[in-house]
1. Could you tell me which structure in 1, 2 was used to calculate relative contact order in percent (Cα under 8 Å, 6 or more apart) as 16?
2. Out of 1, 2, which one gives 25.9 for mean count of other Cβ atoms within 10 Å over residues 49-56 as computed from the coordinates?
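What follows is calculated from the coordinates using simple rules that are stated; it is not laboratory data. Bear in mind the structure is a predicted one, so any value in this text is a computation, not a measurement. Cβ atoms are built from the backbone, for glycine too; each structure is taken alone.
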Structure 1
Amino acid sequence: MRVIAGTARGTKLKAPKGMQVRPTADRVKEALFSILGPRIPGVCFIDLYAGSGAIGIEALSRGADYCVFVENKRTNIALISENIAKTGFSSKARLICADAAKTIATLASENVKADLLFMDPPYDFTDIVTLVESVLKQGIVADSGLIIAEHAFSNRQWAERFNSTRQKKYGDTCLTFIPCRDNISVAHEELRQEP
């Protein structure tokens, strides 16, 4: 596993051992950053379910100003820290070892406003809708920002809940792009319906 492009291009990254973490395939990563393209330089990026940190590191290598890496396994956090140090991005990174849902609330309380948020929950995770709605409700991504979810292609119908989504298929992997601006009303609708 390597950094594909940018200032850290070619740097080898360590991946967690075992089957619990499924690193994003290089061709999916390349496609993702090809789509995001000129949006990357200067952004604040959140890598939710960071695993090895490869996506956030790729964003930093391509010119992102800052990245928040969120991962709930301490062993993976240590690995991400090692990968970040190896690529020279320690001053541009924040590592949080906590549950994704709790971290969304924490970042909201700190008034964090990212430009791009990438989430790659386990493929057997079935409640991506709640996670995306939480990001929208808590406002941790700017109105002009984008939420990107990587998930199994067989689990793609959830995206129908949101407006103006775009989906790209790569084998059994799917990337779903959710523009925040078009979905703020969706989050507010949910808030109004809560007892």
Structure 2
Amino acid sequence: MKLIVGLGNPGRRYQGTRHNLGFLVIDRLAQQHHIEVSKRLCDALVGEWLSSVETIVLAKPQSFMNRSGEVVIELLAEYRGTADDLVVVYDDLDLPFGRIRIRPRGSAGGHRGILSIQEHLAGAPFCRVRVGIGRPPEGVDAVDYVLEPITAVEQDGLQAIIGRAAASIECILTEGVEPAMGRFNRAP
């Protein structure tokens, strides 16, 4: 089993914001595999498919970002998984818009969703797929920036970015983290 978690905030107010890129990547994977991420389980929306080797679970936590760890630990228990089975995809301020960075472990880098997951996993390493949203303009607070809608200029390349992030997760599932890092951590 592999648990792929996209981080975001639930509700209409947060749809289309930079902080919900993780949800958008999960939606793309679900679309590609013709599944619905609609089953309610452990305060998340989940969908499953059976790959040639194992069950893949896609999840969008319905708690707010800073409580993502509670949902992840419950889902791992439900599916009898460990941190080794987890891949988390999320937005990252420290990467230029659209850049993908895969890491098998690391710090939270100030991301409260990742910090919550780290705390609930007692520091156990897990795979992350970071999707760059860039830094806010001078004078704009980071919290406000991540919760703002994606701009029209950013929208132009958004589908390609989401597709690339989804492809990176597919590569992790089929080839492993190291090959995926080699292929997707380079600038597009």
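1. Attributed to the structure labelled 1.
2. This value belongs to structure 1.
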